[in-house]
Each structure stands twice: as structure tokens, then as C-alpha cells.
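Derivation of every value follows stated rules applied to the coordinates shown; laboratory data play no part. Since we're looking at a predicted model, the values are computed, not measured. Cβ atoms are built from the backbone, for glycine too; each structure is taken alone.
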Structure P
Amino acid sequence: MLKVENLSASYQTIDGDVHVIKDLDFEIRDNEIFGIAGESGCGKTTLLKTLYDIVEFPLVIDQGKVILSGEKNGKPFSYESGQIRKSWWNNISYVPQAAQSVLNPIVRLKKQFLDSIPAEDKKNETEEQTLARVAKYLEDLSLSPDVLESYPFQLSGGMRQRVIIALATFMSPNVVLADEPTTALDVVVQRGILMMLMRLQKQFKNTLVIVSHDMGVHYQITNRMAIMYSGSVIELGDTEDIFNDPVHPYTQMLVAALPRVGDKSQKVGIPGRPPALKNPPPGCRFAPRCPKATDRCRSEVPKFREVKPGRFAACHLLNEEVGL
């Protein structure tokens, strides 16, 4: 399980701190596919970095923490921010946006697989035996073992992404974080990557956290999802509920703008643009674009609360409806 407690993080710049994520409180459950959606620049990738403990200058955690806990091979484990990196590959792994940016272009893939496996897990076998296990796993993922002798630049974009997923899942981690795993891939390859991620999650019964600005991706594969806006999670709940009955005004406008099969009505985009994270407006950050905003919305930050069973949102109008 991943638990985010009162988490805020910012980037330190010469012009001042840029607060990218603010006061996040939510849980990601065991054995679920959890989606994180939102416009570009809303903080999705930064949130994933804090979940994976890639917190290096200029990124800093201002307050709060992430807790990774669970059980593997009959042994319980628990790590907090600053310690989570000790469990990389074994308990938690990361599929980054661009495969070409993480694979060493001048090192054969077999060396990169060997380097990713903890010494403890290969101490009782030879290098050839370890590579045989890797080759068998690649075959299970419909990848030729021959790719182990290849350099990354010799593979297509889709193949590189499959190799990254194989690297991230070889040790059967409890949590896999995937940041825009289908970016820059054609539609057919995108579907193959998504089906691969779903099959692996079902096989290992682990938790898959997938970040994407594509709402269609979330509708296809996620169980629950969080909607982010300007550094905050403004709605969270079951994916089907969010699509069929969005409660936050931003989510309502976002879902209303999505194309649907057979729907020929004109779609209207959300007016305006997200605020600058360096100097956000007071109160609710969506208020300048929200047609339902009141004076309270423009002056007071709404609390993120449960507004329906299993549904959480940060909106004064919803809080008033439930007497908060």
C-alpha cells in the first residue's frame, strides 16, 4: 500500500520556490490499478517522483511523507520518504515517460538487466543462469531473448518501452509506477503496452499506478483514479463513478469535453488556463475558471473531504451540500 500523508513539495529556483504539489492526503490500495489524471503541468510527474523517492535538488519535500508498506515472500516491510529507494526493484519500481532517456545507449540490454537485479537475488547462481531467467521472462512477455544482445538504439520505441516494463516488473515488485507509458507511441502499440501492463498486474496481483493526461486510458484500465489540478488532488473515487457522475466542477467540465461514440454534439473546452504554480490565486485554484465559483471559493482553500461514500473532493459547494 502507498499512503500519502499531508504531502507538499516544491522546486527551489533562483526566483523563489515553486510549490508543485500541495497538501495531498490519500491512499493507493493493494492489488488495484490506480490512475492519476490532469492537464500538463498539474504536478502528476512530480507526484510520481515523490512516490518513488526521486527527491533530489531542486525538488524538495516541504512537509508530509509517503509510506510504502506491505508484505513480500511472507515478510512485512515498511518504508517512508527518504528510505523508499532502498526497496527499488524489489518492492517498488518505475516506468518513466521516455524509455530512451533511461536506457544507456552504449550498454547492451543484458548488462542493464543484470545491474537492475539486487546482488542478494543472484548470489546463488551464475551470470548465465540469471540471464536464462531473464530470457524466459522476456519470452513470457512476447519479447525475443535476442534483445538482450541489443543496444537500446537498435530497438523501436515500442520495443524499448516493453523492455523498460520488463525491467520494472522482473522482480515482481508490490507497486509499479508508470508515467505516461504510451506517450509518443502509435495507437496500435499503445494498446499493446496497456494490455501488457494489465496482464502483469493481474498476474502478480500488485498495485499499478498509471499517470496519463489521456482520460481514455484511465477509463480502459484503472479501478480508481485521482484528478489533479494545479498541484492538488481535487477529486478521487472509482473510475466508473468519476466518468458517470463527476462531482467537482473541473471534473464535470473535463468529462463533458470528452468525445463519445455516437455523440455528435459540439464539445466545449474548459475556458482559460491553469494558474502559474509560482504565484497561484488565493482560495480554490480552479475558481478563476469555474462558472460556479463564489466569493468563498476565491478567498478560502477548500478542504479535501469525503463527499459521498468512497468519493473525495475539494470543493466548497460540495462541502456545503454535506454540511461541512
Structure Q
Amino acid sequence: MEMILILARQILQMFLLAGLGYALFKFGKITREDSRALGNILIYLALPAVIINGFLVERTAEHMTGMLLSAAGAAALLLTSIIISRLIFRRDPIAAFAGAFSNPGFFGIPLIVASVGQGAVFYVACFVAFLNVGQWTYGVSILTGQPIRQGFEPKKLIKAPFIIAILIGLFLFFTQIQLPAVISGCLSTVAGLNTPLAMFTVGVYLAQTDVAGMIRKKKLYLLACTRLLLIPLAGMLLLSLLPDTLRDMKMALLLAIACPVGSNVAVYAQLHGKDYPYAVETVVISTLLSLFSIPAIVYLASVVWG
């Protein structure tokens, strides 16, 4: 129950931050161009810092095993998510993309740190990596109708900030090099920007949305139920196959798969000339409803897992 209260408090705080972003946009203090700048800070600084921080743990046999199991778990969860979303939204590419990919980097990691601990970020690094690869390949493929191989660019992928961050994190994990205090302190400070900037961006999205029209769209609620309830429940069943001794890993991966729609669906929709406003609505409505769904999923998991 204590974890549920921590989660609820953290989610409420995140929504307050989104409210600040909403207000700043409405009062003209943040423009669309400013929101893109915030996105660049998130993608190129804050999230990579969070990922690298997650690897700054002692190299033990337990962590080595955990890395392999979490990678396998992440792959299974994402594959399940993609299959369920594609089956339900065969004729709606944006919804199929939105349902398949959650928002673990900007939304999930703060929840994981608050409820499970900083060390649990280690277990979702592979999830974040696989998810981004999936968006760049499968996600773009269903949006454009082109074969997956056309969206897979290894040279571009290896330059992606999240991949660079994971490679740096792995290097530090395996070598056990101790960073100077001034560098580790700077890294932690930059990582702390992840939550507020991400939620400011959600608030800016919300400010550009026709809220009255959005809440009347029934298909958004089907998508939200798929993304926030059906897929996490399937994920919880899969994670139940892992031993109880890996509870922190199981909870971290569950939180990652239970997150609302990732904001990249809007980015890719805009990039490829698709229905950008609809893509934004999938992000906004699922994020709003996650206030209730995530604590409920975590509570159910705590009952099932004991």
C-alpha cells in the first residue's frame, strides 16, 4: 500500500508540472518552438543522464543475471504489446503505433525511481533501447506503409542519444570506473531535469488540444483501455513467470509497460505527414487516464505477486 501512495503522489506531482506547462503555453511564455527546444534537452541530455545513472551500480552476479533477464523480459513485453495493439487497431496505423509503445523514458523512469528506487532504472535500460528501435523500424513502417527494412538505418541508430547513453552506461558498469564527484553530481542534476521538462511538454501538448472535442472521441478510450489496462495485464502475466526474488525488476518492467502512450507517436506522425492532432490526442488522453490506471495495475500486481 505504501508503494501505491508513493506512486499516486508522484503522478499527481507530475500532473501539476504538466499544468504549469499548460499555463505557460496559454499565457504565451512557451511557444511551439520553445517546446521543441525542451524536447531536445530531454532527448539529448536529461534522458541519457538518467540511463547512465541507472548503470552506476556494483557489478555483481545478481546484476549480471538481472541484465540478461530484464533484456529478455523487455523483448517479450514489447512483442506482446505490438501484437495486441496491431490486432485491435488493424485499420488505424496511428492507434496501432500509440498502443504498442509506452512512455517509459519520460514518464516511467520517474515513477520507477520514486517507488522502486534509482537502482531499478538498470532493469529498464534495455526496454528503453528496444522500444526506440521498434519505433524507428516497425512504428515508421505501419505509419508509412513501407517495409521495415527501409526504416532501419544502423548508422543513424548508433548515433541516437539513448543508444550512446546505454553504451556509456554499459562501459561504466563493466569497467566499474568511478566517476569524479563533480561529474557524477552534474550527471544527477541533469537527470533531475527529466521529469519536469517531460511534463511541461505534456502540458504544452494539452494546451494545443481541443479538449472538448477530444473527450467525445470514443476511439481514444478504446486505445486508452488497450494501452493502460489490457497490455499491462498481459505484461503482468508474463512477468509472473519470473521468480519472486526479482520483485524489483518485475515491478520496474511492469511500470514501463503500464505507462501511457509515448509522445514519439506525435513526433513521427508530424514527420511523415499523418494526422498529428489525433496523435497528440492519444498521448494526452492516455496520460490523463494513467493517473488512475497505473496505481490500479500496481496494486493488482502487489496482490497477485504477494
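Which one of P, Q has Rg/Rh (Cα atoms, Kirkwood Rh), for residues 201-280 alone, as calculated from the coordinates, equal to 1.09? Let's see the in-between values first.
Values: P: 1.01; Q: 1.09.
It traces back to Q.
Tell me which of P, Q gives -8500 when you compute helix-only ellipticity at 222 nm (-39500 (n - 2.57) for each DSSP H run of 4 or more, over all residues; to 500). Please list the in-between numbers first.
Details: P: -8500; Q: -22000.
The correct label is P.
Say we calculate FRET efficiency 1/(1 + (r/R0)^6) of positions 145 and 193 (r between Cβ atoms, R0 = 25 Å, to 0.05) for every structure; which of P, Q gives the highest result?
On the way: P: 0.80; Q: 0.10.
Largest calculated value belongs to P.
Matching task: 15.5 is the computed value of mean projected area of the Cα convex hull in nm². Pick the structure from P, Q. Checking each candidate, the match is Q.
Quick check on the output: 32 is relative contact order in percent (Cα under 8 Å, 6 or more apart), derived from one of P, Q. Which one produced it? For relative contact order in percent (Cα under 8 Å, 6 or more apart), the value 32 is produced by structure Q.
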